[in-house]
Structure I
Amino acid sequence: MTVPTPALSIEIDRQHQLPIYLQICERFRTAIAAGHLRPGDRVPALRGLATQLSTARGTVELAYTILVDEGYLQMRGAAGTFVSTSLPASVMRPSRAQGVQDARGRQSTEGTGTPQTPGESRSGQAAPRQQAIAVAMSGEPRPLQPGLPALDAFPGKLWNRLVSRRARSGDRAMLAYPDPAGYRPLREHIATYLGLSRGVTCLPEQVFVTGGYRATLELVLRSLARPNDHVWFEDPGYLFARGFLAETGVQLVPVPVDGEGIDVERGTLLDAQARFAVVTPSHQSPLGHTLSLARRMALLDSAEKASRWIIEDDYDSEFRYLGRPLPALKSLDRHDRVIYCGTFSKVMFPGLRLAYVVVPERAIERVGRVAHSMNAGSPTLLQAAVADFIEQGHFARHLKRMRALYGERRVLIVHALEQAFGERLIVDLPPGGIQFAVQFAEGPDGPVDDVAVAARAREAGLAVLPLSIWYANGRARRTLRGLVMGFANIADAREAGRLARTLRECLELRRQA
């Protein structure tokens with residue numbers, strides 16, 4: 001039986017700043033939400049839609065690829081492309097407009113955030129976790145360090161010229177106390193960039209520049225959290241955030257992660273009223289999974305029902321090697337529940353100590369007040385140089401070069417690991433990011449002690465981290481044993497082979513000990 005293609009009129013605005021392929025994505029999402037396209041419906045062929053819109057076939061193909069990655073569409077080879085038959089119900093109903101408040105007066109009750117005072121760790125494992133990540137992520141860069149971009153490929157001479165030009169400008173703003181909210185031109189550039197590349201529509205006033213992800217979390221919690229608030233946290237989840245949050249007075253609720261990302265249904269069973277959820281939807285840290293569309297919608301729905309804030313850590317989504325970077329979770333947010341966090345540490349270099357957060361419009365005043373009370377603005381000189389780096393097009397060109405370079409370097413290390421370990425190591429390469437997790441195959445003596453292997457690796461000069469310590473309970477039966485490693489700084493196949501063999505020796509030394 002031939003499935004007819006519904007009549008679908010798509011209009012694009014060639015004067016709009018949003019690229020045509022993203023406009024096409026948005027038109028399809030809207031048509032599905034409104035019921036004009038239903039699960040199982042065939043969508044126009046690439047060539048046909050390209051002709052209808054008078055645009056290149058590649059533009060339509062790029063939009064379809066993103067919609068497939070997000071879960072809206074399914075490609076069935078010669079049969080054509082169809083609306084996914086497994087779409088969650090929440091995708092197919094119109095949402096209320098942003099900013100509409102319900103009868104419970106949530107807006108008036110959410111703003112009584114109390115500054116948090118760091119206290120004793122709530123987790124007995126917090127101290128060793130923090131120590132391990134401090135060793136791996138600070139000081140002199142070391143091979144296989146997670147989260148470290150390619151320092152050898154950063155345009156240092158160009159960057160030095162931009163900084164020097166700003167320093168010589170005589171602008172007294174470079175010497176004065178920085179604006180706690182951030183350098184205004186940089187906030188404007190960030191807002192434009194997020195709208196074009198991540199699908200996040202925001203005003204510059206919603207963007208706050210911080211001194212790193214830890215500073216971002218501190219700003220958000222001081223502004224919006226109350227003592228003993230419960231927080232959903234991915235299990236396994238980002239070590240640095242887990243350690244910091246455990247010290248701020250909030251109560252962490254570990255929520256399991258599987259191949260579709262954080263298990264929202266399980267989180268609801270564990271704590272339906274948790275006021276925050278900290279997630280890494282585009283590239284789950286550390287497992288690398290992408291949060292599925294069904295889970296994204298479920299997470300947003302649960303946040304609306306429970307008046308929950310979602311903190312989206314979008315730390316390295318710019319680097320995706322299969323298709324274009326996926327739009328952020330924030331781009332699907334119709335109730336203004338998502339607090340979007342980004343960083344320049346991965347896309348430029350971590351020594352900048354620059355990150356940013358996009359807060360909901362209703363929280364601008366509150367967050368701005370706390371930012372001023374913290375008086376923790378980042379150096380204006382560096383912010384201005386980054387603004388120039390973006391405005392002059394260097395940022396976009398750098399990202400394009402790094403995507404190609406990282407795509408090559410990750411293949412080098414994967415091939416080297418397979419050669420060195422054979423079936424002893426399971427490598428499930430994610431579609432993006434600058435780090436990944438590998439798992440040790442269980443041997444005749446039982447699970448591998450990945451903490452011991454990582455300790456041997458540190459002694460050998462490597463900066464890998466044991467996968468098990470990213471879990472709330474590193475010795476639980478469900479805990480995976482393996483290593484988390486970066487690959488962005490691997491220069492060539494020879495170096496990749498040497499590093500892989502060193503890791504294999506660390507595994508063998510563990511067995512002999």
Structure II
Amino acid sequence: MQPSSSTSAAPLRVVIVGGGTAGWMCAAGLARLLPDKDYALTLIESDEIGTVGVGEATLPHIREFNAMLGLDEAEFMAATQGSFKLGIEFVGWDKPGGRYVHPFGTFGERWGGLDFQHHWLRARASGKPVGEWPEYSFAAAMCREGVFDMPDPDPRSIRSTFSYAYHFDAGLYARYLRGWATQRGVRRIEGKIVEVSRSTETGLVESVSLESGARIEGDLFIDCSGFRSLLLGQNMGVAWQDWSEWLPCDRAMAVPCASVAGITPFTRSTAQTGGWTWRIPLQHRIGNGYVFASAFCSEDRARETLLGAIDGTPLAEPRVLRFQAGRRERGWEGNVVAVGLSSGFLEPLESTSIFLIQAAVIDLAKLMPRPGGAIDPRLTAEFNRLFAIHYDRTRDFLVLHYTANARHGEPLWDHVRNMALPDSLAHKIDLFRSSGRAPDYKLGLFSRDSWLAVLMGQGIMPQAWDRQADRAPLDQVVGRLADLRERIASNAAALPAHADFLAGYCPAGDVAVVA
């Protein structure tokens with residue numbers, strides 16, 4: 001039997017509650033992916049209600065989202081004061097004074113059908129001169145050199161083995177998407193919501209009422225109201241999973257500062273006594289912040305630490321954000337889907353907030369109910385399954401950074417190093433130590449190379465490797481390793497400085513919001 005056509009049904013009324021990055025990514029993504037004859041998109045926001053606005057660093061997945069919308073990269077970057085991001089530099093996380101890079105790209109090459117780390121571990125154990133692990137990442141080499149260029153489309157080139165993301169002004173990005181979406185049929189309503197009406201029979205949300213007296217009805221509501229979780233949490237009553245036992249940081253303090261010479265092509269995260277500070281370079285300023293645990297660090301001490309860590313003159317007073325790590329038990333309940341902070345929060349250690357928004361938008365578009373009928377519970381169940389995967393796997397990756405530290409004698413770091421871990425993470429660490437095998441997901445974050453970067457960067461070295469690696473002649477492996485290191489170093493040194501590339505490709509200035 002063929003599925004019934006939706007052409008005769010009235011369009012499904014989709015109401016997005018809240019703007020900001022989450023709201024406008026929802027609006028733009030659904031406007032692009034769904035047939036406009038079947039779905040009527042409305043977004044309600046109030047310019048008087050501020051957004052969190054510190055999500056300025058991204059993961060390479062954002063490029064897929066922008067490409068899906070058809071955005072011109074250079075124009076988008078100019079409009080959002082953007083710069084390129086090749087990874088994250090972690091300072092002092094393994095031990096005070098240590099540093100490593102989580103690069104966007106591969107480590108080495110697969111030889112004989114085996115992941116690269118097994119060959120390197122075998123050669124290293126032999127005592128041969130094989131160099132350090134970071135020397136086998138082209139993206140890490142680019143970070144060290146402070147250079148940037150586009151990846152080579154030729155898969156045989158070492159310059160094809162990296163990816164990139166962006167640093168940008170999150171407020172400008174939301175504004176950019178707002179212009180894009182409203183030009184393509186998304187209806188925007190300015191106003192504050194004062195009441196949510198639910199059916200006494202079904203429990204579904206029927207409408208929201210505004211301070212102006214207007215009443216907006218809908219069939220499906222998307223909650224982008226931030227930490228308030230107005231619809232999913234407050235009205236639908238979906239419970240919260242508290243993850244503070246593993247991620248004890250519950251405060252963030254943010255402040256922008258003036259730019260300094262050069263624009264590094266990476267985010268920096270520096271471990272501090274009570275948490276960690278971030279540094280995100282844009283074209284017009286540097287975004288800075290301190291994520292800390294109030295049980296181990298006062299707000300006054302955090303302010304002092306943050307202002308002492310920035311490079312340039314502060315451009316505003318530091319502002320404080322209070323949060324709790326965790327997620328809702330479900331992201332979709334009834335006819336309410338939560339996206340962004342209304343569904344969960346994980347500290348921005350690995351720049352995951354915008355990815356989690358993007359994943360929810362794409363999953364929702366694929367599982368969107370048809371007009372004219374009840375919501376199929378199988379769609380809801382599948383969305384919630386994917387929702388849990390995205391959050392839970394990201395949680396494990398973030399917790400890894402904390403537990404794998406050697407900052408002895410500091411209360412916060414002693415606590416997280418010795419805390420009981422989620423079973424899923426404990427298994428990953430134990431398996432890697434015993435065999436060199438790293439997680440390799442088809443769904444969720446992060447890739448095998450990302451896990452390798454953090455595991456080895458923070459001193460977790462395997463005790464063994466895949467025995468299949470022993471089949472190759474050792475001298476041949478050592479020779480290939482030397483050749484790979486040389487190709488990476490020489491090619492990275494030949495690339496233009498990141499700031500010079502930006503100046504020629506996407507200098508910020510007076511540009512249109514959308515094409």
Structure III
Amino acid sequence: MRCERVTISLCERLEQRRESKPDALAYIIDGVERSNLNSIDHVFRIANGLIAAGIGKGDRVAVLSRNSVECAEVMTGILCAGASMVPVPNTATPEAQRNMLLDSEVKGLFVSDQYRDAALTNFLTLPSISKALRFALETPCEQFADYHLWAEAFSSESPDVHMELDEEYDILYSSGTTGIPKGIIHSHLARNLLISGTQSMAFDEAVVLTSTPLYSNTTITTWWPSVWMGATQVIMRKFNAERANALIAEYGVTHAMLVPVQYQRMWAAENHRPENWRSVQWLLSTSAPLSAEMKKKILRDTQAQLLEFYGLTEGGVATTLVARKAAELGKLASVGQVQAGGELRILGEGGELLGPNEAGEIVGRTGIMSDGYLNREEATKAMHWFDEDGRLFYRSGDVGYLDEDGWLFLSDRIKDMILSGGQNIYATDLEHALNAMSDVIESAVVAKPSEQWGETPWAFVVRRAGCDKTEDEIRLEANEALSPIQAIAGVTFMDELPRSDIGKILKRQLRDNFKVTA
């Protein structure tokens with residue numbers, strides 16, 4: 001019997017919504033509202049313009065932009081044309097961005113004003129990008145055409161493109177600085193598993209706060225269900241804690257994906273009020289561990305369901321923590337349990353399987369697994385681990401353990417572990433001791449080279465305002481809660497810790513403080 005192939009169509013979803021809810025809001029930004037009718041008309045014009053230029057399945061088109069409605073609609077238009085979108089990290093260096101565009105061989109490029117000068121200097125000679133497909137999202141010039149005028153020349157009828165589940169959806173790059181960054185390939189199957197995973201969250205009636213960069217996997221976790229299901233998205237061009245608090249109250253936000261540093265800053269803001277969060281039904285967190293203390297504050301001040309996701313942009317390793325359930329069981333310090341259909345294993349240094357409460361490298365498999373790294377066969381193979389039955393798992397590079405009930409607890413990144421006197425020291429244990437101190441807002445511990453020990457722990461600390469304790473006093477107080485093996489060798493005060501665009505502490509930059517320069 002011949003089986004019919006399953007296809008999906010974003011075009012159909014948008015067409016149905018344009019007909020049934022034309023006046024409902026698709027986007028709100030800086031107080032400006034955009035209806036489904038206007039937004040979907042424009043998305044289809046973009047898609048039809050790309051198709052007219054020869055763009056379709058198997059092609060890739062890049063977007064280098066700040067957060068904006070234009071950026072969101074271009075990303076959607078690329079998908080409606082059947083192409084794969086390549087959202088370029090705007091925090092990467094122009095050299096790294098150029099390498100991303102070369103690596104992915106994009107045929108078109110949409111750029112917002114902040115990055116146009118870099119594009120003019122670095123991207124015009126890229127061989128794959130057609131001169132006819134270079135567009136300015138805001139202010140046009142000779143080399144980058146006015147994308148609004150271009151799009152208006154095309155029909156707003158649905159392109160009616162259907163995608164096979166195994167066809168390419170996007171390529172996401174990290175914000176690398178040199179060399180060729182790794183591009184992670186996601187299929188439509190992997191991305192649509194996000195849809196099935198949010199079926200119970202009522203995205204079709206949601207008002208979603210979008211405050212992290214649109215190019216990041218963190219944002220796509222809620223952006224894509226919002227586009228597919230028809231949520232109203234309240235977009236922030238750049239995150240500000242006071243403004244985010246105000247937007248939640250002003251628009252009755254129901255859903256938000258926030259990274260841990262955003263939660264911290266919003267709760268610390270002067271305008272934080274529990275009553276402003278009454279509309280919120282679902283709060284999500286990912287990209288870095290959310291502390292148990294912060295989870296308690298969120299549960300105390302809101303009625304929302306709080307979900308913490310741990311996993312890889314590459315897929316494979318994925319857990320979910322349902323915070324209210326975890327609180328009842330005393331598991332708030334964990335990152336949850338493996339997602340349905342997934343499996344986790346913990347590996348020792350020799351590759352052996354470890355038992356409950358034994359820390360080692362986390363490997364996993366699940367329904368959401370990327371197709372590996374673009375043009376990086378060796379890097380893809382290095383991520384692979386196979387069990388005794390030959391089944392593929394992905395290596396996480398993270399150290400953690402599963403307790404006797406199957407809850408996952410993170411210890412550290414393998415590269416962030418400190419090897420001192422032959423002993424493995426987990427930086428997170430030291431950070432917990434520091435962060436528990438009343439005078440410490442946050443901390444990060446990294447390895448400092450040591451002639452005596454090989455490596456020794458060094459802490460970078462942000463103090464609370466008004467604290468007059470010295471670096472040595474902070475160090476000695478923290479060491480009282482640690483074993484002699486874990487003792488922190490020194491402390492450096494900072495006004496703030498260096499972070500990526502989605503809030504991860506950049507420990508590489510902290511380790512650079514110890515590099516010996518000629």
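We did not get these values from a lab; they are worked out from the coordinates using the rules stated. None of the values given here were measured: they were computed from a predicted structure.
Figure out for me which of the structures I, II, III the number -8500 belongs to, where helix-only ellipticity at 222 nm (-39500 (n - 2.57) for each DSSP H run of 4 or more, over all residues; to 500) was derived from the coordinates.
Derived from III, not from the others.
Can you say which of I, II, III returns 23 when relative contact order in percent (Cα under 8 Å, 6 or more apart) is computed? Show your work: numbers first, answer last.
Values: I: 18; II: 23; III: 10.
Derived from II, not from the others.
For which of the structures I, II, III does the calculation of Cα extents along the principal axes in Å, for residues 13-260 alone return 58, 50, 44?
Values: I: 58, 50, 44; II: 75, 44, 42; III: 46, 40, 35.
The value was obtained from structure I.
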